[in-house]
Every structure is written in C-alpha cells, then in structure tokens.
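Take a look at the structures listed below.
Read-outs throughout are calculated quantities, based only on the coordinates presented, and are distinct from any laboratory measurement. None of the values given here were measured: they were computed from a predicted structure.
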Structure P
Amino acid sequence: MQNSLVMTIIGADRLGLVDSVAGLVAEHGGNWLESRMSRLGGQFAGILRVEIPAEKEAPLLSALKGLEARGLTVVAHSDHQGPAPANKALSVLEIVGQDRPGIVRQLSHALADFGVNVEELHTECVSAAMSGETLFRARAKLSIPESCNVAELRRTLEKIAADLIVDISWAEAPAK
C-alpha cells in the first residue's frame, strides 16, 4: 500500500537543498509527484507531495527530521484525500496594479465571504517597464461553489479593484 505525504520545506538558500530531500525520498522507495519551490529573499521554500510505501513512511519522516541539523526544516503531513468536491467551477483571477499594503488581504477576505476557495496563489512585485514603480501581480486559481452568486462576487471584486486602483481579470480555468 502507498501513502501520500504533503511536505513543506524551508531553509537558507544553498546548493543541494532539493537534492537532499529528493535523495531521501528515493532511498525510501518514494515517488516525487508534484512540487512548487522557490527562492524567496535569502530562503528557499517549497511544498511537495510524494508517494511512499506505507512501511517506509516512518523511516522517511525520521530521515527528513535529520535534515534540521543541516539547516532545512521539513514538515510533513499524511495526505488523506476525502471525496472530491462536487459542483465547483474553477476560475482564474489575475490582478495587476501599483503595489500597496493590503491588496491580498482585501481580495482574500472578499473571496472567503463568498465561500470561494483559493487553490493556488502566485504573487510577485516587479518594476514597471516605463516608470520603474513597483507593480504587484497576482494570479489565483479559485474553486467556486455552485451556491456562490458569481455576479455579486464579480461586482465586489471590481469595487475593490477600483478602490485599490488595480486591474482585475477573471476567466474560467483551463481543464486539466
């Protein structure tokens, strides 16, 4: 029987961090399924999901704990997937505008109020091409329940966008 683990890793960025985790997963007969990893500031952070033989899970977790001595913190949780959520539409929300504190807070609060789940969120601050000002960009993949009043949600998000002076675009997520 195979178990699935979801892990977060973080440590000061240095050569070989991914290799140290991948090596332990492979040594314990695991399979690296998916991951999102990035250097943020001086830290390297990531999330990943692996599949591991049930009898090898405890030894793998123990080996991963040993990476702390090398400056890498790994937190692992069993991935006990429940039934797939029914009747949820996937949409992509994109935001671009001059950076200011509170953009993510206001948008995420509105989404939560409408029962919308943020499945993925990617944000970045970049220098604007012409002005050099800092632009905030975000792309979120959203799971929208059937009960959500999408027209009202759009109006709410458009009002927030106008207040924050950011551009928002909304589209159906492409099928996987």
Structure Q
Amino acid sequence: MRNVLIAALLPLAAACQSMHGDGPKASATLEPTKGSTVRGSTTFTQHGDKVRVVASVSGLKPNGEFGFHVHEAGDCSSGDGMSTKGHFNPHNKPHGRAGTAERHGGDLPSLKSDSAGNATLNAEVDMITVAPGASSVVGRGLIVHAQPDDFTTQPTGNAGARSACAVIRAG
C-alpha cells in the first residue's frame, strides 16, 4: 500500500517542483548614458505567468525615486538612451503604475535610492515574459530615468532623461 501511495505521489511532486522551479532567465547590464554615472545590473526570471525582476543600481541621486522601464528596442547606440524608443507595450494599454491592470508591460516599479545613491529592486510583475513570444522582454531595452515616474502622463510618465541603458539578453 505504501509503495502504491508513493508511486501515485511522485508525478504530483514533480509537477509541483516544475511549477516552482526557475523558468527562463534574462539579464541586463545598465551602462551610463552621456553625462551620467548611473550603472547596474538586472535579472529577469520567469515563474509561471509572473516574472521576478531583481535590480541593483548605483550612481543615482541620493534619496531619490526614478522611473524604471522596459523599452521597445534593445538599442543603446544613441548615447542618450533614445534609441530604445518608447515603453514596451505588448498589450496596447495606457501608461500606469506597476501592479495595476491598465499599464504598459514595460512599466516596472520605481527605483528608490538610499543616501549613497544606490537602489535595489526585487519585484514580481506580470504582463511580460522571458520565454519567447509577443510579451517577451528578451531583446528589449531597459532604462533608468533621471526623475520619478508620475504614473499618469501619457505615454511616458514624465520620468525625464534616460540615465542608464541596457539591452535585455537571454540567459
């Protein structure tokens, strides 16, 4: 009886492990745009229909808040971050606050710096994926803005200049 029970539970245990195991991953190395000192790293890890975003950023104005967005194009060649184009918006939604239903997929939670100008972020978001598909962030741009996002101005959030830029890469 015990062996039958164990045999019946093994597939269930494997399914649970795959649901909670790490899925596809991507990373981005943020480099300063012209005249900026902001830099950092970000990882994206898919867990089911959510993506865990973990960021570490330095060189920010101390005790500030900064817009943080996935942008359409994975292109930092312009030097000012403008070559990344607008916010990544695979669902054709208005700009808004992360965690709300009416927002761009690329609208991430704001970065908040400490007294030394460093910020960390560990957030779970939806509306984007790391896995291939229309909502995938792989190959997109990642931008740290110079100002806070007001979460209402369309389509940008009025977050100001682009202080750091990265291309999100698989793996």
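Brief remarks on what is shown
- Source structure of the calculated read-out (relative contact order in percent (Cα under 8 Å, 6 or more apart), 22) within P, Q: P.
- Kirkwood radius over Cα pairs in Å derived as 18.8 - corresponding label from P, Q: P
- At a computed -4000 (helix-only ellipticity at 222 nm (-39500 (n - 2.57) for each DSSP H run of 4 or more, over all residues; to 500)), which of P, Q: Q
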